[in-house]
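Structures are listed in the sections that come next.
Where a number appears in this text, it was derived from the coordinates with a stated rule and is not lab data. Remember, it's a predicted structure, so these values are computed and weren't measured experimentally. Cβ atoms are built from the backbone, for glycine too; each structure is taken alone.
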Structure P
Amino acid sequence: MRIITVEEAKQTILQRKPLHKINFSTPVLERTEQVFGSGVLPPQAVEQILATVEMEGDLAVRRWSRTLDDFDGEDLVIPQIRLEQAWQQTPSRVQEALKKAASRIRIFHEKQPVHSWIDETMGGKLGQKISPIERVGVYVPGGTAPLPSSLLMSVIPAKVAGVKEVFVATPPNPDQSILAAGYLCEVNTVYQIGGAQAIAAMAFGTETIKKVDKIVGAGNLFVTLAKQQLYGVVGLDGLAGPTETMVIADQNANPKWVAADLLAQAEHDVQASAILLTPDPALASAVNEEIFLQQESLSRWETISASLENASGIVVTESLDQAAEIANAYAAEHLCISVDDPEALLPKLKNAGGFFLGDHSFEVLGDYIAGPSHIMPTGGTARFASPLNVLDFIKISSVIGLNPDTAKSLSAVAAELAELEHLTAHAYAARVRTEA
């Protein structure tokens, strides 16, 4: 793993690129041209998929599943009995782990303050009415590893919010663990559809797949591009890029633990980012040595190696204050604070999907069982976006019920403001009520 200066880091691993400026990898470009034709880029390929699914429904979904996922099955819906069977076939220790995680996720989100309110001190009734979204689609990636934890982290906040119908889409022939998690969370239906075609099917609806009001959950490049192109057609939680962790560590941090946390992040994907910020060169060297020692024994070491080469590194800063400034500018998905007094540093930190305070609040616990959803903003969007939470699954409607005296007193003011904007019909609608 590289040990670099702050200036070197700013020119390399700390740079952010918006989705439309990402350089697609050679394998992705080759695969895209192989399927869609010479010169076709991923955004154009996704546009084709969306258009055909909108026009042809199930027929297009099945065709893209055969072409892209090598899936020849006709059944897009996985029968509920298979979910129950998957749960029954799950070892008891795994059942208990899933139930424990589900319980903590539910308890955490039930504490989120979400309620309707009415105020009667402003001349009538003014307030907000909270309503759950009716129908939600959850995308659960398949990829190189099954992710039942992502199902829990998406479905449970929706259930807490009161969403009536929750549908899950996941690539064909899903792992039993995903079906078991779906059974535990009582999802309405699991569709075995992956990629952009899954997002399109849930956005537009087909003969088999129900149209949803909002789609949540991370996915691969094609999933993210599909969500980007469908903005406005369906509600979205955000555009997820490669996962990322930034660690701020001082001279007293445990290098073995810090290295393990960085490697755990790098394990996700070759584009994953694992960055250490430390003002202590000795710690930087010790962590780098630990990474070398630990990496060889891990099952996904090829993925880890690529990740550490692509977008990861150890940055030696002048101070913890400078590390905090860099962290705020980078706005990491996960920000781990491995210092003597993490709570003292926390007020200086503003931007992150999640702040992990101290060695005993490491990111892997957040990935599975701490409580908050692990679906967090990536790519620097933590500057303005939040982790998936109950608010993603509700709508806030304003309630306006003014009494006659208040309405009359406000009408003259409204008319004045309407005249200022040259909207005479608005002004008349206000003044006409004062004439009675």
Structure Q
Amino acid sequence: MNASNPKTVRPELVEGRSFDKLRTSGPVGKEDFPGLVNADGSPWHYLDSAATAQKPQAVIDAVSKALGADYATVHRGVYTRSAEMTLGYEAARRRVAAFIGGREDELVFTRGATEAINLVAYSWPDKGRVLLSELEHHSNIVPWQLAGWQVDVCPLTHDGKIDLDAAERLLTPEHTMVAFAHVSNVLGSVLDVQRAAELAHSVDAKLLLDGCQAVPRLAVDVAALGCDFYASSGHKLYGPTGIGALWARHELLDAMPPWQGGGAMIEKVTFEGTTYASAPQRFEAGTPAIVEAIGFGAAVDYVSSIGLDAIHAHEARLVATLRDALRGMNDVHLFGPEDSAGIVSFVLEGIHPHDLGTILDHEGVAIRTGHHCAMPIMDFFRVPATARASFSFYNTRDEVDRLVAALGIAREMFG
């Protein structure tokens, strides 16, 4: 972390105290998350935060207030409530930008990381070859194909990290873009971003990072990372769905033409021609997701109050505990590196992941099963699907134990 991107870290968490012991001392307990309780009052053991995170009450309250007592449109009205809502909307932009070390004029609100990547794929004027990797989410594959880029693929190391030695050999002056996941949504493997940036820039290519899984888990400073574009999603950061962000240096955004047209992104419109607003407004056609953006800002505030160093340390302990337990089962195959960021993928021999997910659901444990919108990495490991447990700071050691116990029940059923 640096001074330009302050994040409040609670010292007692960084020093290793359990989140379980802090249930009444601040915004870290399950009581902050109404979605973690079933209708009958029993706990729901939710281990699928890599798909979408549960929402803290602070975010729910911010969204409810914005949709109710504070609601008005933005950027258009001269009346007081509209002006106040505009201030709130733009304040959310500032907070989200600062959260990753950027400025407000460098941050475009989008409908999610998928739209952010599409925006770059379609609008970057120097289309050429793009280097992707075998672990990318479909949202970082399909947009490049649809937008007409020539796609090249970087292989993985044996433990499921992007092989940057191979990337160095593959990159040529024809490559104008490198687009990698900062953290894999299947494996939790973390990219060496600084080296990736150096490699991309050595051939005058730009580096885009898919930060969906990184932003909720790691302290991100885009300036220190050296990337050119950073895409993220609100709903994985404990905020609403339907909102995300694209960060880029302002001069890069200004070099890109609009990719959607409509209101709000213009300077002047005539039937003879139209001129466009400067970035980021030129990429925000139409009435924006006002309420969702305010919820995104509230989520950033909530996570900042806990501290990403503390969150990462807690999730790392849970990952290590689960991997140790699964390693002791001779019919379990683990994927990915030991230092995974919050995510563990595995298969249990003789049980299809979909069947396993159903059994675990009956035991009150929710995990993800399938190809996780990353079919190429399934091909890499030669499996049709995996089971994936993904952690958050609201998960506990007890929930790891419950998952392991539920796996034992599944093994007995199929034994």
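Matching task: -13500 is the computed value of helix-only ellipticity at 222 nm (-39500 (n - 2.57) for each DSSP H run of 4 or more, over all residues; to 500). Pick the structure from P, Q.
Working: P: -13500; Q: -11000.
So the calculation was done on P.
FRET efficiency 1/(1 + (r/R0)^6) of positions 189 and 405 (r between Cβ atoms, R0 = 41 Å, to 0.05) was computed and gave 0.20; which structure, P, Q, did it come from? It would help to have the intermediate numbers written out before the result.
Working: P: 0.20; Q: 0.90.
Structure P accounts for this read-out.
Which of P, Q yields -0.25, -0.56, -0.84, -1.30 for log10 I(q)/I(0) by the Debye sum over Cα atoms at q = 0.06, 0.09, 0.11, 0.14 Å⁻¹, as computed? Write down the numbers at each step before the final one.
On the way: P: -0.32, -0.67, -0.93, -1.27; Q: -0.25, -0.56, -0.84, -1.30.
Attributed to the structure labelled Q.
Can you spot which of P, Q the value 4.3 was calculated from, given it is distance in nm of label points 7 Å out along Cα→Cβ at positions 221 and 269? Don't skip to the end; give the middle numbers.
Working: P: 1.0; Q: 4.3.
Computed on structure Q.
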